[in-house]
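Asker: The data blocks that follow each hold one structure.
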Structure P
Amino acid sequence: MPVGTMVILDRDAMFLDRDYIAGGTPWRLLRLPGGSRPVAERWASGAAVRIGEERFARTFIQQGLLHPLFSGDVSIDDVDVIVPVHDDVASLRRLLEGIQGLHVTIVDDASTATAAIDQCADDFGTTALHLDSNRGPGGARNAGARTTTRPFLCFIDADVTLDDARDVLRRLRHQFNDPLVGACAPRVRGATGTTWRESFERRFSPLDMGARSGLVIPKGPIGYVPSACLMVRRSAFADGFDEQMRTGEDVDLVWRLHDQGWLVRYLGAVVVSHAARDTWRSWFAQRIDYGASSGELAKRHGDRLAPVRSDPWTLVAWMSVLLGKPMIGARIVRVARDELRTILAPRSDDPDEAASKVIARSMLRAGGPLARAVVRTFGVAVLVGALHPRLRRRLLALFIVGTAWRWRNERIRIRDVPLGIVDDLAYGAGVVKGAWTSRTLATLTPHITKSSLKARDVLGLAKISR
């Protein structure tokens, strides 16, 4: 990172002893190079990168432990705004009112309301491109990108609302001061409304990645960002969206950018709004479609779409708690702590404390997301299994924890609970549908990662010497 760049340490980063730091995306334990801890501590409250710190800062940024703080004036004259639309003229007009004065290209995806879209374009001084056949959102965005030339593309769906479009674009554009950033997205919240559905969508929109900013990493806490509002560096865009995908095309693009070495950033502090579906039928169908998109994504990206991801011992530990055998989990935690303590001992002042903090945090961080992942995809199976008298209490407990995890950062409103359950069940049904139509079981198969713990250590068996 260039000297003088303002940076700040991730708020979840945790110093351990003199030589270790834990955190980042994905969460990990790293040993600090000699003499570098004071530098990292100085960045904790925000500071500039000094001479000699450029590579260290870049390494921390790549690991998600450090975030650049870009500020000052930035021009958005080098941004082309692409707005795909299919018949939704009312939403298009509202959006155009908020983005007047920008370089806007409307892409009419074979609408029946061609004349009304042309009138919108004329009223707001923009350009309208009409497609002869419906290509879907990805195809429409690609068509818009091919007819424009500026170095940055900002895709905005017609049903998105930006309270201050210039401010949003400037804050997104700032992130591209880092030459490795290929795309950046704001937080997309449900639009404010008075209905039950709109209230739920405001708090739990499927496009909302939360209030925390960070790197977008497959399998990470921020695993993807939607294209409802997405800025992309044209040189990174290349072939653009996969036009064979009608849903999930944004996830596919973001993951391909990541695989090509680009950084994708999410700015939780920059907020735009996205309208909820206007009927219960379309709302439910949307959830099923999102789940169904996982099938085609799995064919392209493999186990990134696995419904549950865990190392075997973390999974066994939490299953033992669920089955009422917590001492098995305690044994696994103890063995994992002892193994890490042995690794840390040569360079640690207090390996016991450091190992205990890391293992306890890792294990506790895993429980809620595991339950949430199971309920999100297999909620119907969990409820059916709960009909069995011997499994009822345990599976209902799992279902309650997995459902309630949605509200971990929100105040629970009783009226939202039924919608939350329906949301999960619809998504899970969509996953099954996607697995069937795409002929893949990847979205229904848990991914068990490797672990350094050996069964003989957990079972307390002595090594057999020859």
Structure Q
Amino acid sequence: MRQIKNVINGHVVDPSGPELDLVDPSTGEVFAKARTSTVDDVDAACQAAEAAFVAWKETTPAERQAALLKIADLVEEYGDELTELESENTGKPVAVTATEEIPPMVDQLRFFAGAARILEGKSTGEYMSGYTSMIRREPVGVIGQVAPWNYPMMMAVWKFAPAIAAGNTVVLKPSDTTPVTTVRIAELIAEKGLLPPGVFNVVVGDRDTGAALISHSIPSMVSITGSVGAGIKVAQSAANTVKRVHLELGGKAPAVVFDNADIATAAETLAGSSFFNAGQDCTASTRMIVQEGVYDEFVEAFKEQVEALESSYTKGRKDDDAFVPPCNNVHQFETVLGFIDRAPEHAVLVTGGKREGDRGFFVEPTVYANMRQDDEMVQDEIFGPIVTIQKFSTEDEAIAMSNGVDLALASSVWTKDHGTAMRMAKALDFGAVWINTHILLQAEMPHGGYKESGYGKDLSMYGLEDYTRIKHVMTSLEA
């Protein structure tokens, strides 16, 4: 059985903690093993990263660009292998993973390779008579990172690429349920000698491993994508040594559909963006907020589109038509079913509402209409294949309903009226607002939210700048 190990200082090494089972979510069966990394393992990785930082921070942007471009080529070359591993580890359909994850990962690596060479700051000049001031933008140091289980290999790229591009070194811990592809990428980088030893280290393990990394004295900054609860613990731990913190903590995205929207297009697009990766996406459209004049029409159109989505339970992971995967792990599977069990009496089940099949962690794409603002399913992040539908009458009511949750990562507006779209884009309190589309991301544009969705940005130059620090240098013109 496959054994998943650490990659530390350019070498594949055995973790020293107890063994964990890795489960294929589409079958519920163990397919690999991974030992947990202990405090000593984390310390070894941090020591390696600290030693490597001495030289890596002195590399030129062009040298860092060249390394990341080679890593992008590597991911592209080994795309089929990484897709198969990711599909087995997460239960995702092979075709969807191949088309929707590998090309963006390659593109994002190439973007950050180029971005390494265009760091910006305030213009050098005489802001005080007789003195010249300039700005240095420097790497932070060793970065401790914790990646989630919903997009294991893509989120690994989102973590390490900007950090390394900015001149930092990295210790990355993937999720305990999905470490396979992150470790494989690190193994390939080490085998091919694409980065100096110690620049990129991966430690596998559980929550205790993550806690050991976050609390370690060496990292100057920590970054996590995960739940609000996990983010709070990371911020609290980081405060003890005044580490910089980068948090991406989930979402509860509304899709506001106005009477004048193209209902057919909205229903089709939102069905896909709601149940892509079984709704295990921070930007997934989870709350349909529909104006009363088209409410019934939208519910019927949305139901039709959702019921047309093919599950990888019925089609199999390797079928090109498979779209909706299982929940990632048994805990998430039980969490999603718990929301269904607790559905309020006034909720109208439009479609779905139960486990699919008798193996793996599949839940039918589920839609509830007639929902109220204070319902648990409206307020709390489900992170699974459940969507709620609410009705509104006025624009102000739609804004209040949209903003009336604690998470604030992404949102969308559906209307043919430009003024309505622009007013909503201003009023919606979310890090991203899509107009007549949803869930699309681009490397050049920032991803990150407000409120309990965290702070800091992934992707874009803003994401790269998060991994830098600013130094003011002033010199006398008389000296």
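Asker: Check the numbers for mean count of other Cβ atoms within 10 Å over residues 68-75 across P, Q and tell me which is largest. Could the numbers behind the result be given before it?
Answerer: Numbers: P: 11.9; Q: 20.5.
Largest one: structure Q.
Asker: Of the structures P, Q, report the one carrying the highest value of distance in nm of label points 7 Å out along Cα→Cβ at positions 420 and 436.
Answerer: P
Asker: One of P, Q was used to compute relative contact order in percent (Cα under 8 Å, 6 or more apart), and the answer was 14. Which one was it? Please report the intermediate quantities before stating the final value.
Answerer: Values: P: 14; Q: 19.
That value comes from structure P.
Asker: Right, here's the next one. Identify which of structures P, Q gives the largest calculated value of FRET efficiency 1/(1 + (r/R0)^6) of positions 148 and 388 (r between Cβ atoms, R0 = 35 Å, to 0.05).
Answerer: Values: P: 0.05; Q: 0.95.
Of structures P, Q, the maximum of FRET efficiency 1/(1 + (r/R0)^6) of positions 148 and 388 (r between Cβ atoms, R0 = 35 Å, to 0.05) occurs in Q.
Asker: Please state which of the structures P, Q yields 0.35 when FRET efficiency 1/(1 + (r/R0)^6) of positions 236 and 412 (r between Cβ atoms, R0 = 30 Å, to 0.05) is computed from it.
Answerer: Values: P: 0.15; Q: 0.35.
Attributed to the structure labelled Q.
Asker: Oh, and also: Given structures P, Q, which gives the highest value for mean count of other Cβ atoms within 10 Å over residues 156-163? Please report the intermediate quantities before stating the final value.
Answerer: On the way: P: 21.0; Q: 28.2.
That would be structure Q.
Asker: State the single structure among P, Q that was used to calculate distance in nm of label points 7 Å out along Cα→Cβ at positions 196 and 252, giving 3.6.
Answerer: Numbers: P: 3.6; Q: 4.7.
Label of the source structure: P.
Asker: If we compute FRET efficiency 1/(1 + (r/R0)^6) of positions 276 and 308 (r between Cβ atoms, R0 = 35 Å, to 0.05) for structures P, Q, which one ends up with the highest value? If you can, show how the numbers build up before the last one.
Answerer: Values: P: 0.75; Q: 1.00.
For this comparison of FRET efficiency 1/(1 + (r/R0)^6) of positions 276 and 308 (r between Cβ atoms, R0 = 35 Å, to 0.05), the top structure is Q.
Asker: Given a computed value of -14500 for helix-only ellipticity at 222 nm (-39500 (n - 2.57) for each DSSP H run of 4 or more, over all residues; to 500), which structure among P, Q does it belong to? Each step should come with its number before you reach the end.
Answerer: Numbers: P: -14500; Q: -12000.
Working through the options, I get structure P.
Values in this text are rule-based calculations from the coordinates and carry no lab data. Please read these numbers as outputs of a predicted model, since none were measured by experiment. Cβ atoms are built from the backbone, for glycine too; each structure is taken alone.
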